[in-house]
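Below, each structure is written out as structure tokens.
Derivation of every value follows stated rules applied to the coordinates shown; laboratory data play no part. Please read all numbers here as calculations on a predicted model, not as lab measurements. Cβ atoms are built from the backbone, for glycine too; each structure is taken alone.
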Structure P
Amino acid sequence: MRLILGVCCSLVCSGLAFAQTENIDKDVSPLKLSAAIAHNDSINPLIAGDTDATGFIINAEGALVTVQESTWWQFDYGAEYEQFRLQEDQFAFDDNQDFYSYNLRVMSRTFVHEAFTLDVQAGHEQEKQRYGEGITRFRDEVLSVDTLTRNHASALFVYGREPSRNAFSVRLSWQDDEYDDVNDYARLFDISQVGVEAQARYALSGATRFLVRVLMREDDYVAPDRIDSELTRGLIGIDWIISGKSSAQVLIGGFKRDAEDGSDNSGFSWDFRYQYKPSDLSLLTLSSRRVSNVSEVEFASDSVDVIHGVDWQYVYNELWFWGIRLNWLDKTLESASLERDIKQFDFNASLGFNLTSYQSIHFDFMRRDVSSNDNFLDYTQNEVGLRWQYEY
């Protein structure tokens, strides 16, 4: 029953509030282990030729929480290792491919005053990324994967006796990304980002809150031949509890990106989320947003992304549960010499069965379709896997 309760808790705790960085769960599992076998019909979709591969994936993650009178602490961690072997030999491409990732993070929540809280977190991550992930996902003929090292920190100040109704919050954030130099292009994507985001929330009624959100961020590339820029984004809207089973957040506004070379960009922006929870065992989430991001290709320093998502999590009974997630990305990249529109569709599904109160097995499926308007990109990737999970 513990696994079901864990799923339900994640459904219930998924909120729309900006006021807190994370939910610090005093009952979080200190350790979850999983092991899987998987088959991918194109482990490297960026090269010509057959790259069918079969492999295994092992994962460990967990968190430790301590609660004191005025300060809560949480330390969470995760590590994953994957190894795949090609079904057929490919020229200039290694038959054995391995990937890994790990992350460490420390969070604290200090109740400075009955109306004032301070959330602070810092983390370190490293990931040897799969082909078609990160800065390789919109390239071709990539034969060696990239390794990303990321360090980040943030502080969130929240003022309000009832943060879910009336509150003012300010978040300061810093992130530094550095890639290894296996591929010549990787150094072009080392970047440091510093930002500040403020939000004001005011209750218009028992079910409706008025929201104003402003973000300012500096995106500074390490490479001198990349274009640094400053992003400003402003949104205004409502957070609405429609009924006891559903809620929505609708924000509209705009963004402006000022670039060092004068190639400024601006446009319409939005952030929409709708949640429907007909029971404690089911949650449907619809989302959509339009944002300006740093670019994953070197011919453009930024992109405009439109992202739509559908997520449905359902617990059928004490034994069976499943989840379905769909994401659509429409990315526009522009420079003085080239414009490219990229479309990506991701479909993920998982069917789970509880063996005991602490063990479960999962059948996982993933599909990805990527294409561009100039036919530079056009590939499909599918992966199936059988996963065992144990939660302490």
Structure Q
Amino acid sequence: MVTTPVPYFTLVALLEVCAFFYASPSANERVKQYSTGFAIFFFFFFLAFRGFIFSDWITYYSYFHQAKLSDVFDYKLGMIDNFEPGFVILNLVCRAMFDEFFFFQFVICLANLILLLNFFKGRIDNIPFALMLYFVFGGLDISINLFRNSMAIMLFLNALPFLEKRQPVPYFTLCLLGASFHATGLIYLPLYFVLHRKMNRWVYLGIIIACNIIFLLNIPVVLSTATLLGLDEQFSAKLRAYTELYNKATPFSIGYMERFMTSFLVICYYNKLRALNKSNTIFVNALLGYLIAFFFFSQFDTLSKRLGMLFIFSYWILWSELIKCFSIRTNRKLFIAFVSLYSLVKIWSLTRLPSMEYDNILFGHKSYQERLFIFNRTFEEQ
């Protein structure tokens, strides 16, 4: 049996090879086009034709066959029994066209890829490298597990040009459309007023230091806030029990060192990043949102990851832009080598769960019952 991480490792390696050919000094326009085309093909083929992978397909597969038009009108914000109207409508339309869950999965993947490439357009030249960064830093989860969140995130990313141009109507329209797929898209609405503003470098540094102190000392920010707000003891007790049960944050883990190094480099090249491209201010601020989500809510493992996922796009741009910040060519090559090697190590570590075993519907795949049995059998191990 093929080791679980191998297919994911291979995809990242292929994207890196395409990125290498694209960035080669001898690469002409034709080589760049072929490199980009092959990278997009590998990426799309891998994701669009995947089988039952990870965990959320269990919910979405069942709902795909059970969804009804009345769900659109029954939805209320905060309810966990119903999905958002936009997602329900897309589900119903796809089912009417072709009553097959994998077709629905294909459509979502295609829509996300088109929106993602449109976001990269004009921001990153080396698309293969950008796709690699996306897949390794959050994209694996976004593309495979987050059917609804992915649409909200991608629509927001395509609203960013309107934020930069200070055009509120199209910005809020796209954000609200995204929120019709997942309610967390509403978080993007107030960002119109703050995400483009340049923050003082020392204030930025102070917030990062505070985030690290809170995380390393395991300060219960949420519990303390609940107490200050005078919430009842029963709620506080439940909250405390929840944090003790689900707190999986580990100081000085590889993930922590990754975030620390990223924030350190951004602080070092804070002014240079903005000088390279004025819009980088948005991504520098988004990185701060990502760090706050992870460190302030670290006692809530799932919540911190889901909130952090809303701002993970900062990685895809900043890690590409940081390469340009190294004035010495040797340092630039060393950084690229580090990013490439670290990405391979990271994707290997992320895909070792039994539920991540890859299969492709074009070459045979395990049935719903088989994958459900594997998931249920190995759930505690995960």
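Hey, helix-only ellipticity at 222 nm (-39500 (n - 2.57) for each DSSP H run of 4 or more, over all residues; to 500) derived from one of P, Q reads -21000; which structure?
Values: P: -1000; Q: -21000.
Structure Q accounts for this read-out.
Looking just at relative contact order in percent (Cα under 8 Å, 6 or more apart), which of the labels P, Q belongs to the structure with the highest value?
Values: P: 12; Q: 24.
Across P, Q, relative contact order in percent (Cα under 8 Å, 6 or more apart) peaks for Q.
For the read-out percent of Cα pairs over 22 Å apart, for residues 179-274 alone, a value of 56 was computed from one structure; give its label from P, Q. Could you put the intermediate results ahead of the total?
Numbers: P: 48; Q: 56.
Source structure: Q.
Matching task: 38 is the computed value of percent of Cα pairs over 19 Å apart, for residues 43-90 alone. Pick the structure from P, Q. Provide the component values of the computation, followed by the final result.
Values: P: 55; Q: 38.
Answer by label: Q.
Given a value of 0.45 for FRET efficiency 1/(1 + (r/R0)^6) of positions 75 and 219 (r between Cβ atoms, R0 = 35 Å, to 0.05), point me to the structure among P, Q it was derived from. Can you show the working numbers first?
Numbers: P: 0.75; Q: 0.45.
Matching structure: Q.
If percent of Cα pairs over 28 Å apart comes out at 55 when worked out from the coordinates, which of P, Q was used? Provide the component values of the computation, followed by the final result.
Numbers: P: 55; Q: 50.
The structure behind it is P.
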